[in-house]
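Chemist: Following are the structures in question.
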Structure 1
Amino acid sequence: MNLCFETILWLNEQLDRIHLESIKYGELLLGAVNKVSIDLYTNKLSQLEHEHQQITKKIEKEKEYAKQNL
C-alpha cells in the first residue's frame, strides 16, 4: 500500500476521533450549569476545532503530494 494513502487513512481516523470527542464535549457543554464547566468544555471544543483544521490541511497536502507522484 502506498505510504501517502496510509497517511491519509490515518489522518481520516484522527478526524473521526475528533468528531466523536466533539460530540461528547458538545453534549457536556449543553448540560453544563456552572461557568467553570462551560469554559472548560468550550476550550476543549476550540482545541478540537483547531486540531481538525490542522489535520484537514495535512490531508490536502498529502493528496497534492500523491497527485504529483503518480
Structure 2
Amino acid sequence: MDGHSKDLIVQLCTRAAMIMEDVSPLALGIGTRDPAATVVALQDLARAGDTIAALVRAARLLAGHPN
C-alpha cells in the first residue's frame, strides 16, 4: 500500500470514528426516550451504521482486502 492509500484509509477511519462519537449519546440514551423518539433514534443509528460500514468497506478496498 502506498502512502496516498494509507492517508486515505486514515481519513476514512477517522470519519467513521467521528460518526461513532456523534451518535454514541443517542445510542446510550435510547432507554430514556418515548416510543416515537426511540423509532427516530433507531433510524438515525441505522443510517450512521450504514455510513460507517461504507467507510470501512472503502478503507478495506484501499488496503487491498475487499472481503
Structure 3
Amino acid sequence: MNKWAELFLGLILVVGSVYVAWASSTYSWSLMGKSLNFLGSGWIFLQGGLFWFAIMIGALFIILGISDLKN
C-alpha cells in the first residue's frame, strides 16, 4: 500500500474514532435501553490497561530482584 494512503487511512480512522466517541457521549446514544457511550468504555479500558501494566512491571521487578539475589 502507498505510504501516503496508509497515513491518510490511519488519520481517518483516528479522527473518526475520536468523533464517534465524542458524539456517543454527548448525544446519549442508546440501543434497546443500553447506553452506547464509547468514550466512557474507552476510559474504563484504558484504566484497566494501566492497572495491568503496573502489575506486570511490579512482577518484572520482583523477578529481576530474585535473580539478582541468586548472583
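Chemist: Upon calculation of relative contact order in percent (Cα under 8 Å, 6 or more apart) from the atomic coordinates, which of the structures 1, 2, 3 produces 17?
Modeler: Comparing all candidates, it corresponds to 3.
Chemist: If Cα extents along the principal axes in Å comes out at 58, 42, 17 when worked out from the coordinates, which of 1, 2, 3 was used?
Modeler: It must be structure 3, since only it matches.
Every number in this text was worked out from the coordinates using simple rules, so none of it is lab data. Only a predicted model underlies this, so the values are computations on that prediction, with no experimental measurement involved.
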